[in-house]
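Structures incoming, each one as structure tokens.
Laboratory data are not the source of any read-out in this text; all were calculated from the coordinates shown. As the structure is a computational prediction, the values presented were derived from the model and not from experiment. Cβ atoms are built from the backbone, for glycine too; each structure is taken alone.
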Structure P
Amino acid sequence: MYLFDMIMSIILMLMMMICVLISVAYLTLFERKILGYIQLRKGPNKVGFYGLFQPFADAIKLFTKEQIYPVNSNYWVYYISPIMGLFVPLFIWLVIPYKFGYLMMNLGILLTLCLLSIGVYSVMIAGWSSNSNYSLLGGLRAIAQTISYEVSLSLFLLCFLIYIESFNLLSFYYYQSNIWFIFMFIPLSMIWFVIMLAETHRSPFDFAEGESELVSGFNVEYGSGGFALIFLGEYASILFMSFMFTLIFLGDNFMNLLFFLKSGFISYMFIWARGTLPRYRYDKLMYLAWKSYLPISLNFMILYLGFKILMF
């Protein structure tokens, strides 16, 4: 019986990874379409019906191109870092509380924070291993940005942990059966969305890939398959953050279609921000993290801790 359960868990994990990768493929198409209409053009519409097969055509093109690498690079580390960059965002999907429960984690929030921290290492290795000044500078920017906003993200999560008294993500669903947390924690939800943009290196905080000054940042030396893996990892993180936002603030049953519609809307807001907002200045980004969001998160944590004590 134990062997059967283990086999079923592996099969379900593989199915989940395939579903995530297909979702990532169509998120890229969705983004290109939305950005096209924002810029008064059509977007991809040639490959398949309305461009539905465009993501698969791009994947075939990228993975069949010749794999090149810099002569002075640390080859094995350089080769492994994109794989690690995709593996961590895929592994983090295991904490989502699926109702069919092949992995139900009572410490899901703790594991989420651990995996988000590990994700920094793939960027660091990718920036350092190629032995390029541009990629190293982009990697340093990305590491500083991610670490800075992880502090505020952890403290904001602590506010919810104080409130629900559980590390299990499924508790968010039970606590929001009558009212969504977005109505109770409106300031937190807006700040959380900005932190999500910074954590996933999206516009207007895409300093790791600032094309105008960094020539594409830490992934400048990657092409073909390596670039595709980094690209997939980034969009898998965007989807995961959308799911987390829906789970924390717009609580719903994960097996409900409405949950996925809400997550799709949050993903659309990522794209909307990219199509409308200009890039922020890097020193202002650091100022926002340490001088604004850190004090705000500490004050909110003390506030909700006081509410929790008064309730008892």
Structure Q
Amino acid sequence: MCSKKYKYACLLAVGLIGMTRVNAQTDVDAIMMNKYQFCNGLMYSHSSWNNYWEGTLKRSNENLGTVSTQAVMYMGAYGITDQLNVIIGAPYIWTKASAGTFHGLKGIQDASAFIKWKPVSKAFGNNKISLFILGGVSTPLSNYVIDYLPFSIGLGSTNVTARGMVDYWHKRWTVTGSASYIRRSNVKLDRDAYYDTELHATNEVKMPDAAFYQLRAGYRGTYLIAEGVLSNMTTLGGFDITRNNMPFPSNRMNATTVGVNIKYTLKNWTNLSILAGANTTLSGRNMGQSKDYSAGVFYAFYFKNRKPVQTNNKD
């Protein structure tokens, strides 16, 4: 059996302040907050699976039934400038199984912070192409148990992420591609020794790094954003779960997922936006074949008034 490493790629929602248009933003989309603008809110997510990949072998486990993970996540984004944003987030997570004697865990997981920079944006006719560079870090906020998969609420490592992203826009239709490298720190278990592919007389586990790729395409309008999303998470190392054994934090955990994200800004109250999303796992390795659903509400406002653009036109 294996736990899906819970991935929070939720759309951040924002609205309009007066007649000023704003959009949505996360660390994996091509939307930027305006200068001095802050968007924040809560997302609820639910993930469940009853089939999983033990290495490359797909199977089920009647001692677990359906394993589910729920989370409530606070997310926020702030525009330092129109081209430089900061994004923060932290989830509270709880897990459970529908069968057997194993009990789930709950608690605050990892805090994350990203810097998002748009150094290049070129328009030509009805088209525009933009380049984004992102850097981020996440680290545990609590001393949660990591050696109890698939019920652990996280893997316990401090992660440093570097990401490049390209966005192409034609009228209201967009395509966005991104690639990320995730550097993960070692973690420590609550025992003096462990066995993966050999015996280790230590409680420290070397965590393999990971790569994350995503392609998203869809409609980006004034009030509605709707995108299809194809994602791949690949662990750069690790080992497979052995037959009928528990998962281990440094297992190879790969997954390809497909889904849809929708964000709608209320026309009569444009500070407020509503989000919804769903995705399913197409293929994996040492992962649960999960189905995920999410919904959220976000509110956007400005910390200070933006100065109007000065012009000097002569008739």
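If P(r) over Cα pairs in 10 Å bins from 0, in percent, for residues 81-232 alone comes out at 10, 26, 30, 20, 11, 3, 0 when worked out from the coordinates, which of P, Q was used?
Q
13.8 is what came out when mean count of other Cβ atoms within 10 Å over residues 273-280 was calculated for one structure; which of P, Q is it? Could the numbers behind the result be given before it?
Details: P: 13.8; Q: 18.8.
Comparing all candidates, it corresponds to P.
State the single structure among P, Q that was used to calculate Cα Rg over 2.2 N^0.38 Å, giving 1.07. Write out the running numbers ahead of the final one.
On the way: P: 1.03; Q: 1.07.
Considering all the candidates, the number was obtained from Q.
Here helix-only ellipticity at 222 nm (-39500 (n - 2.57) for each DSSP H run of 4 or more, over all residues; to 500) has been calculated and equals 0, so which of P, Q was it run on?
Details: P: -23000; Q: 0.
Corresponding structure: Q.
If volume of the Cα convex hull per residue in Å³, for residues 177-248 alone is computed to be 70, which of P, Q is the source? Write down the numbers at each step before the final one.
Details: P: 70; Q: 149.
Only structure P yields this read-out.
A value of 4.2 was derived for distance in nm of label points 7 Å out along Cα→Cβ at positions 137 and 265; which structure in P, Q was it taken from? The partial results should precede the final answer.
Details: P: 4.2; Q: 3.3.
Traced to structure P.
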